[in-house]
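Take a look at the structures listed below.
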Structure P
Amino acid sequence: MTLIIELGDPRDPQATALLQASHALMESLFPPEDNHFLSIDALCTPDIHFFIAREAETVLGCAALANKEEYGELKSMFVDEAARGKGAADALMRQLEDHARSLKLPMLKLETGNLLHAAHKMYQRHGFSLCQPFDDYTVNETSLFMEKHL
């Protein structure tokens, strides 16, 4: 089947289920003060560009780009466990980069958990490197910060 990457709605039931699974995973791994995921409502604001990866009518993954004017921040990147290995994360990452370039953003930044080793490898594969905390983030024991110049 063909993998399709397109704009999505965080309130779509399949996207909401993925976001809830992501939130539950983060809550099981990290203390509440170190969880920086956006609520579903917060993903529905004009500065957030939300994308889904799907095969036919099944949503496999999602990711969002927050337009911070000076850079884009990756948020809510998650692929259903059963769909991993199908290229959805890489395809979503390429879409986020292309979209950031279309918005004339010079850089992408992200915060991720220190235990999410597969995510670290994927971000590094796409050219991200470690950086200092940005925006309102502060140093803590469980967060890693990464950036990529576009």
Structure Q
Amino acid sequence: MMDIHKILKQLPHRYPFLLVDRVLEIEKGKSIKALKNVTINEPFFEGHFPRRPVMPGVLMLEALAQAAALLSFDAMDASPSDDNIYYFAGIDGARFKRPVEPGDQLILHAELLRQKSGIFKYKTRATVDGELAVEAELTCAMRFVK
């Protein structure tokens, strides 16, 4: 398990773009299960949509990518630093199955399919109350910068 304080040490994201509140389970180098509490206070709800607030799909995918990044750093016993950065490199087969609304708890699941030369491929899904909200295969890349 990982609380918000540990997450803040592992991810460079900050409010309003930090989209993982807690890690519920992590199996080193294999899978992660994390939580995003979706609240009406999220800044994107003001415009998406004013009469029927719905979490944007791209932010659900971003939350999944952040959970995947936590799994990657854990698998490598590493933390982000000034000389490396973790990028989104691809999204395949994204399917949105249900809207995510204020008050929902988005449970983020990521399974590491393969890792090679700083490229990570994941099978991901997010659920609300056991119901599939989104699924996708994500590719992320860790790059060293100067």
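Every number here is computed from the coordinates shown, using simple stated rules; none is lab data. On a predicted model such as this, the values are computed, not experimentally measured, just so you know. Cβ atoms are built from the backbone, for glycine too; each structure is taken alone.
One of P, Q was used to compute Rg and Dmax of the Cα atoms in Å, and the answer was 14.7, 46. Which one was it? Of the structures listed, the value fits Q.
Tell me which of P, Q gives 5.2 when you compute mean projected area of the Cα convex hull in nm², for residues 79-126 alone. This figure was derived from Q. For relative contact order in percent (Cα under 8 Å, 6 or more apart), the calculated result is 26, so let me know which of P, Q that is. Computed on structure Q. Starting from the value -9000: which structure in P, Q was helix-only ellipticity at 222 nm (-39500 (n - 2.57) for each DSSP H run of 4 or more, over all residues; to 500) calculated from? Answer by label: P. Looking at distance in nm of label points 7 Å out along Cα→Cβ at positions 23 and 47, point out which structure of P, Q has the largest value. Max of distance in nm of label points 7 Å out along Cα→Cβ at positions 23 and 47: Q.
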